[in-house]
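There are structures below to look over.
Rule-based calculations on the coordinates, nothing more; no lab input. Since this is a predicted model, take the numbers as computed values, not measurements. Cβ atoms are built from the backbone, for glycine too; each structure is taken alone.
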Structure 1
Amino acid sequence: MADVHNVATRSRNMAAIRATNTKPELLVRRTLHAFGLRYRLHVRELPGKPDLVLPRYKAVIFVHGCFWHGHDCHLFRMPATRRDFWEAKISRNVTNDEKAGAALRSAGWRIGVVWECALKGRTRLDFTQAMQTLANWVRSAEPSITLRGN
């Protein structure tokens, strides 16, 4: 009986984790909008379904959670339980990110990545400065930008 309860609890907990409209994503969206940038959200037709798509600038932005995308920062820690499952899952996510990035670049898109650790935790960047940097990148011709914690 306890095993059934643990599985049901784990399923509910995992179901509560969002793939879209996360707090970091909402912060980035709200700020870029305030800077006058307009975007589309989660465009399924593009590889990797970017979080923000700015067609006018031929730019996409991904807001990555450090855990789910296997980032090498203080916010990522491999779970001790079911380690094989998590290693495979996170490795798959990283591979999918790389494939999506390659497909987007070959289609002429510019790619921005904002890591969760840039926005929270002990290594977070100054938020206003980081978002100004991101907005400046969108308006530039630079092919890519990555914002990560210090």
Structure 2
Amino acid sequence: MEQVTYFEDYEIGFSRTTLGRTITETDFIVHAGHTGDFFPHHMDAEYMKTTPFGQRIAHGTMVFSIGVGLTASVINPVAFSYGYDRLRFIRPVFIGDTIKTRATITAKEDDPKRSDAGRVIERNEVINQRGEVVLAADHIYVVERREKRIESSE
């Protein structure tokens, strides 16, 4: 689905929540294969029984990837991702947990490199089935302005 939303159209405080996604053992295996991260925290059930977690924990990078992927439901042809800041792995995610992502517009600012665009910061919070935030990151978008900003020559 495509939806044109210019910089001026974004409203600070606007929030949306995605549908949920249950984490499976297959997710762990595929992610480990893709990344080469076969640490026992993710792959060794017997070892993890001896830790305070009691079971394998999801790769933080996997939770991030899935959490971000859940937000990718609308294509905005006048915006692109500039990256992520303030990424934090707050709580562990386990096999069988269901996660969803709440995305909230938290700030808008001028883009110092582009007078025809601004930056929109969207706080992504990945939430488990108990309503606990398990991961948080700020997604930065560069978004075209409807009208080009006039540069000062001072």
Structure 3
Amino acid sequence: MMRAWILPMVFVLCGSAVAMRPALTGDAGTAAALLLVFLALALVHSPLVFPRSIGAREAERRAAVDGRPVVYWRPGCMYCIRLRFRLGRSGRQLHWVNIWRDPAAAAAVRDANDGNETVPTVVVADRPHTNPAPEWVRAQLTSSE
């Protein structure tokens, strides 16, 4: 769990350090703006942006029942963040699995990607798709309803 928070913590610490100089010279507005930018980056790269992750086995079981795709992701992955934001509210319907929290999920992603942990990997009907277009994923959601 701690591994998922390393990058957001680095953003907060770096933002604090960068904002310190303008704050010490009396430029509170610049310091506040810099700190807000780094806090926003920390939030975007945190696990808070994604729906609650479940285990790989549970995601596979749920997908077999409801036909919705399973998305394997990891915090800090820009492609995962892009997918999550471009899906909007419909992204909450997917089964999200954090590969840093579940070794079985990481193994499933390596099996699908020639030994690499390339994410996002979206599994639809037991077929993995690496870094698919968000529009395609949204279309898979509508076809599973």
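When mean count of other Cβ atoms within 10 Å over residues 48-55 is calculated for each of structures 1, 2, 3, structure 1 gives the greatest result.
Here helix-only ellipticity at 222 nm (-39500 (n - 2.57) for each DSSP H run of 4 or more, over all residues; to 500) was derived from just one of the structures 1, 2, 3, and that gives -5500; the source is 2.
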